[in-house]
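Take a look at these structures.
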Structure P
Amino acid sequence: MADELAKGIEIRRSILGDEHVARSQAATTSFNEPFQRYITRSVWEDVWGRPTIAPGIRRLLTLIMMIALNRPEEFKLHVRAAIHGGLTAADIREVILQAAAYCGVPAANSAIKWAEEVFAALGLDVDSAAQQELSFAP
């Protein structure tokens, strides 16, 4: 992708990590390249790059939207990013409880399972993680 997308790629790397972005870039084809360019500019540069909402709040918003939309792969991706970005398992648990109230118990039930899969993959002890203090990292 062109240098004009450098800011979006930088933000994307800071949120999702170098490995994820490298995999996405390696998987770029002539078919999906316009989409990759679009999300890099529109999502990462134009939205995540805005200073008005702190990245931690954007992480929480993204998680709850992925629950509401029933997007398990994106939810898991953003749980991993949230943990690496300083949010705690307790923060994520609170998001899921909020989703239960506004998106429905079935959606939150799925999200609990998805989050626990990510915690296990990251080697987090779910029981001790549940005792963490809330951070709502900026």
Structure Q
Amino acid sequence: MISIAETIFLDESKIIYQAVRSSGPGGQHVNKVSTAIMLKYVVKFQDYPIWFLTQLKKNAGSLFSKNDEITIKAQSFRSQSRNKDDAFQRLVALFKQSAIRSKKRIKTVPSRSSNEKRISVKKKLSSKKSLRKPPILDD
């Protein structure tokens, strides 16, 4: 169990690693060696608070599947062990990012003096602009 926050833990026993073939250039080596790693982690809703799950779904985006599973594919490195570490670090980073609670916004109302000041500035500017207009000639 890895502690992410006070009430949020990442259970390492639920992580499933699967070796797959990497895509992209590399020729014959890529075609015969499975160095990429598919990490799968099933998220159980009873294990985590609701606010965390909503953040996790939002942050994970397309990594979060319909059957409540996070799937991360790591293929940056040429060795399987480094890709495994990379996938795990990305999962931990995703959990840590989702565990940060944003502060609740407190509504504020501008003071009367600030409103009056704003309106007086607007009136000054409008009078200045009206002086720029050409004069109206009455016949």
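Side notes on the structure shown:
- Taking Kirkwood radius over Cα pairs in Å as the measure, the highest value among P, Q is held by Q.
- Entry that produces 18.1 once mean count of other Cβ atoms within 10 Å over residues 7-14 is calculated, selected from P, Q: P
- Source structure of the calculated read-out (helix-only ellipticity at 222 nm (-39500 (n - 2.57) for each DSSP H run of 4 or more, over all residues; to 500), -19500) within P, Q: P.
- In this comparison of P, Q, the computed figure 2.6 for distance in nm of label points 7 Å out along Cα→Cβ at positions 55 and 87 is attributed to Q.
- Value 21, calculated as relative contact order in percent (Cα under 8 Å, 6 or more apart), assigned to which of P, Q: Q
- Top of P, Q by distance in nm of label points 7 Å out along Cα→Cβ at positions 95 and 127, largest first: Q
- Calculating FRET efficiency 1/(1 + (r/R0)^6) of positions 103 and 119 (r between Cβ atoms, R0 = 25 Å, to 0.05) for structures P, Q picks out P as the one with the greatest value.
Read-outs throughout are calculated quantities, based only on the coordinates presented, and are distinct from any laboratory measurement. Please read all numbers here as calculations on a predicted model, not as lab measurements. Cβ atoms are built from the backbone, for glycine too; each structure is taken alone.
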